[in-house]
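Below are structures written as structure tokens.
Only the coordinates and a few stated rules stand behind these numbers; no lab work does. Remember, it's a predicted structure, so these values are computed and weren't measured experimentally. Cβ atoms are built from the backbone, for glycine too; each structure is taken alone.
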Structure 1
Amino acid sequence: MFTFDKKELPLFENLQIIFNSGSIYLYKDSNVCKYTLSEKKAVISIINLINGKFRTPKVHYLYRAIDRINILHNQYIPKLPLDNSSLESNA
């Protein structure tokens, strides 16, 4: 599940189309939205897409998701370290 601001809705709508999976929930009287995925293939694809791209301690939430996928679905997704490269190199 991804929690995001309503301003980012077009990005998550595109992800929903690309992966042909998931549901987007909009909360009344709030700018908060949630995108949930239920298909294993889509979840693994998104994890592989963002793994190794984190720059903050929030990477631990990704690591917890990786542990869960690895155990529940008999996968081996490695936990890549934080991205310490310069911001300009990723532009």
Structure 2
Amino acid sequence: MMTDIVALDGNAAAGPVGRCFAFDITMAMITCGACGVERRFAELKMYGRPQAMVLRCSCCDSVNIRLLETQKSINLDLSGAARVEFANPL
């Protein structure tokens, strides 16, 4: 039996990842650590489900962000992103 894997856009990950930040994560600019392309978080491709996901660059498909939520903690790995930029709320 073959199952197609479908990527959702970053908006699908906004709720779980956004809980880690005090701003609208969908508007943050993510610079891919592999290819250097800068895109809005909402343009990343999400694979997985809200409790365990990877977000990949929409240009080169490299993993930029990983999130794993357990009963005890939320683990957020940004090591694939060279930079995360967001507007100063002040």
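Laid out as a table, the results:
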read-out: Comparison of 1, 2 - label where relative contact order in percent (Cα under 8 Å, 6 or more apart) is highest; value: 2
read-out: Value 14.4, 41, calculated as Rg and Dmax of the Cα atoms in Å, assigned to which of 1, 2; value: 1
read-out: Structure (1, 2) behind the derived value 33, 17, 14 of Cα extents along the principal axes in Å, for residues 11-50 alone; value: 1
read-out: Label whose coordinates, when helix-only ellipticity at 222 nm (-39500 (n - 2.57) for each DSSP H run of 4 or more, over all residues; to 500) is calculated, return -12500 (choices 1, 2); value: 1
read-out: Origin of the derived value 2.1 (distance in nm of label points 7 Å out along Cα→Cβ at positions 19 and 59; candidates 1, 2); value: 1
